[in-house]
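Structures for review follow.
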Structure P
Amino acid sequence: MTRKQATIAVRSGLNVDEQYGCVVPPIHLSSTYNFIDFNKPRTHDYSRRGNPTRDVVQRALAELESGADAVLTNTGMSALHLITTVFLKPGDVLVAPHDCYGGSYRLFDSMAKRGCYRVLFVDQGDEAALAAALAEKPKLVLVETPSNPLLRVVDIEKICRLARNAGAVSVVDNTFLSPALQNPLTLGADLALHSCTKYLNGHSDVVAGVVIANDPDMAAELAWWANNIGVTGSAFDSYLLLRGLRTLVPRMEMAQRNALALIKYLQTQPLVKRLYHPSLPENAGHEIAVRQQKGFGAMLSFELNGDEQMIRRFLGGLTLFTLAESLGGVESLISHSATMTHAGMAPEARAAAGISETLLRISTGIEDSEDLIADLDNAFRIAAKR
């Protein structure tokens, strides 16, 4: 029987403890495990390679994404680095979005400069630009949809099909929507990638990443390399991640409702120059989002119609929105992309991606929406003062 996402998130790993009958799986902090006899290891021998607590959350994440298996890493960036380590060699080509997460851009750009591989940053919503990049016969194609921070949406099924035809492995960064709202593997992706730090954990107290593979052999190769280069997740982080995962679906539903309420309010604000969210008909890829997503998500961005001083006044007037990087927690966060999440991109690269100096990004939490709107309203009043 196929189970729904909420059921998978809540029930994964329950009632598996045979020693004491714990309903919730216990945490296994041991770093090493004894051998049964000479040359007879147990299922686990050393926790970098495998850990019972990590096993449970990996199975849960794989099931949520309809994948064969998952590899939990110690950060989202190490998950991305793991993928490039496995599938790229010097001279190989990586195709990535020109408007991807700033940390991803920094990693690819710096590694390319060291000769580890070549990278082509392209607008994947531009068919001609994408076709030209695929003509370079890439080995790996990264898709990030909705994009960070402009919430552009691209066609996962189409790009993954084109990537496969070009002989490339396709990976979709699904951090912004989580498995609750989008499932890239069912749309044809070879790999799904998450920063578990964000919505999967949801409480801003874990740093972790995960790669989920459609093919078990691909998953096994990723697991071997994760152990080899030492990027696997810890037992305690696995335990906290599994606990956060239990409430993924209701958290996403409430945060998404709040985001839609904020958008409705922001549309009335004269100081908002432009608004970005997949629910908006004018948003890049809105029609695709309707087709491939199960919801529009709780991330939104907007440009202020002003200068740096206005931004400073606006941010200083907020009390419920915390000025911080990251996203996906129960608390609402706001960030200035150019000086925070995308500061690692050169100004010309940000300009090419459409990331303006007045762009602010909101990760909508699960507070009361009326309180959030009142907080924004106060900040706009302060921002408007000279």
Structure Q
Amino acid sequence: MSDGRAARTIAATNGVAQDTAFGAVIAPIHLSTTYKFPAFEKPGPYDYSRLGNPTRDQLADTIAKLEGGARAVMVASGMAALDLALSSLRPGDLLVAPHDCYGGTHRLLSLRSARGHYRVAFIDQGDDAALAAALAEGPKVVLIETPSNPLMRVVDIRRVTSLAKAAGALTVVDNTFLSPALQQPLALGADLVVHSTTKFLNGHSDVIGGAVIAADAALGEDLAAWANTIGVTGSPLDAYLTLRGVRTLFVRVERQQRTAAALAAFLEAHPAVARVHYPGLPSDPGHALAKTQQTGFGAMISFACVGGREAVRCIVNTLQVFTLAESLGGVESLIAHPPTMTHAAMDPEARTKAGITDGLLRLSIGLEAEEDLLADLSQALEAAGRL
């Protein structure tokens, strides 16, 4: 890291014991919206919290260091983060995006394109011919989501960013599924990283937030200025809670992905499961690539049920430990049906093209006992197998 400390040490201690007013070990929450000017025409380091806030800046500094970036900007949601990262696009500019991206991302890009804000090409970024054809059109930005949501497809960040830069495009990587604990896209060539901090960074399903991290300080300053201009910066209380979550990021993710690996192996061997999507499995198409750019395989799994939608209905109604809910990355294990939940806004044709079938389920693995999660999945799959 830039200051020589290990990433897990930065997560646990950045900003600790730095309060000059009272010596507080934990950084205080600064809820004030406005700040006193020391004198006429002499503003202090802060004047208005939309522009800058000590609590939000502490979180931004921590996340920037974890991602190895020059500047982070904290905003009100993950979608606001993505929109901010793409704010340089103008009418007529081309954005190249993954065809199997998160449903909210697909909705945002499609609606922006429909309103003429920019053009979008949704492509399979693992298809060399499709990628080459898209880059030949001179895109301004290439958006990468790896692993993808919900099919866990792995994209070669080094290769795609190198090709994109050769084509003159800015590269943006959504790192929400892995967090900086398991992947650092800026070190692999990306210009910007985006996060829904709602997910693994916060880790407790009680804060909505987002972050954009820039490799270049000047670009980071431009994004911070624009975030202030359009008013999407996050609240101090949300920043405080998210920073509290970041303190335990590494220990949470380590445990969550250990359990996820066991559940993925169990699902792969189960007769009621048609296919498992998890890069940690040696059989997964993205396994070898994931090992070269990730330090772990994460806590997200998706799988296709043999019985399609009826099997899905049975499974989600039978589970007792997993909760049927959207979102991910919290301490509690969740199950979601992408076609009717996270990706419901995608039209059926786009979902089919991406490979998001009616029998697909997505799991976010929490911190419950591994044996309880295995038992819960086992009894639900057995029930589905009897249909």
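What follows draws every value from the coordinates through simple rules; no lab data is involved. Worth saying up front: this structure is predicted, and the values here are computed from it rather than measured. Cβ atoms are built from the backbone, for glycine too; each structure is taken alone.
Some notes on this structure:
- Among candidates P, Q, the computation of distance in nm of label points 7 Å out along Cα→Cβ at positions 57 and 169 that gave 3.6 used structure Q.
- Mean projected area of the Cα convex hull in nm², for residues 41-112 alone from the coordinates reads 7.3; which among P, Q: Q
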